[in-house]
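Each structure below is given as structure tokens.
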Structure 1
Amino acid sequence: MQSVKLSSIGQICVTVSDLTRAIAFYRDVLGVPFLFEVPGMAFFQTGDTRLMLGLPENEKQSFSSILYFRVDDINSAYQQLKEKGVPFTHEPRLIHRGSKTDLWLAFFTDPDGNTMALMSEVARRD
């Protein structure tokens with residue numbers, strides 16, 4: 001088994017207080033290419049890195065960015081990092097079923113409590 005190596009950031013999340021207003025600003029004012037929206041989140045393409053705008057998940061969530069590290073095999077990366085003591089909030093889970101790929105995420109924290117995630121886009125087999 002090859003050891004996991006994190007290098008590429010696939011997505012950055014910016015927490016917003018009003019998603020409708022934020023979508024309009026990023027899409028209509030800034031001209032950032034809009035991809036899709038799911039409850040509480042909107043996604044934009046910014047070159048090789050995707051931008052996600054998201055509502056806070058709880059009252060205590062700070063307004064900071066979340067780094068999403070792109071991995072080919074999210075389950076393997078999750079297992080390897082979990083064995084190294086990385087504190088995950090949950091196992092990898094399906095977030096979005098697209099027409100060609102499914103988006104899987106698994107969130108964890110760094111030693112300072114900053115939220116980060118593993119991200120994997122898996123080709124659809126249907």
Structure 2
Amino acid sequence: MNFRNPIVIHYVQDMDRALAFYSAAFGARVMSASPGWSILDLGPIELALHILHPGQHEEGPIPHAGLNLEVDLIESVRAEIEAAGGQMLDLREAEPRIPVRVASFQDPDGNGFELRQGVEEAKS
């Protein structure tokens with residue numbers, strides 16, 4: 001099999017708000033935008049935003065991480081995420097079984113994502 005062009009899809013209720021959030025919180029570049037489907041550049045992957053129509057129940061926000069990004073310092077990125085309308089749900093410190101700090105967040109539409117920070121950076 002030949003898989004290529006991986007993307008992460010988040011389902012959103014307000015496309016303009018979602019585009020503004022990911023642009024502000026992550027500095028993501030909008031590659032294409034429409035009322036129903038937009039794509040943002042997150043470096044090695046693309047984030048696709050898919051509109052949820054009223055009454056649509058077969059698809060919805062992803063409550064847990066599908067998108068997981070590495071950062072230098074979770075706290076500095078947290079401020080940008082919260083200023084853009086997201087929220088941090090929890091922060092787990094590194095431990096012997098999991099040698100990274102992991103913070104769980106939600107975007108304004110309820111899509112979950114995580115940030116991870118290496119142990120070396122966590123000691124800084």
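Data for the structure
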| read-out | value |
| --- | --- |
| Per distance in nm of label points 7 Å out along Cα→Cβ at positions 52 and 100, the highest-valued of structures 1, 2 | 2 |
| Per volume of the Cα convex hull per residue in Å³, the highest-valued of structures 1, 2 | 2 |
| Structure responsible for 2.5, with distance in nm of label points 7 Å out along Cα→Cβ at positions 76 and 92 calculated and labels 1, 2 on offer | 2 |
| Label whose coordinates, when helix-only ellipticity at 222 nm (-39500 (n - 2.57) for each DSSP H run of 4 or more, over all residues; to 500) is calculated, return -3000 (choices 1, 2) | 1 |
| Which of 1, 2 leads on FRET efficiency 1/(1 + (r/R0)^6) of positions 28 and 108 (r between Cβ atoms, R0 = 35 Å, to 0.05), largest value | 2 |
| Winner on mean count of other Cβ atoms within 10 Å over residues 20-27 once structures 1, 2 are ranked, highest first | 2 |
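Only the coordinates and a few stated rules stand behind these numbers; no lab work does. This structure is a prediction, so every number in the text was calculated from the model and none was measured. Cβ atoms are built from the backbone, for glycine too; each structure is taken alone.
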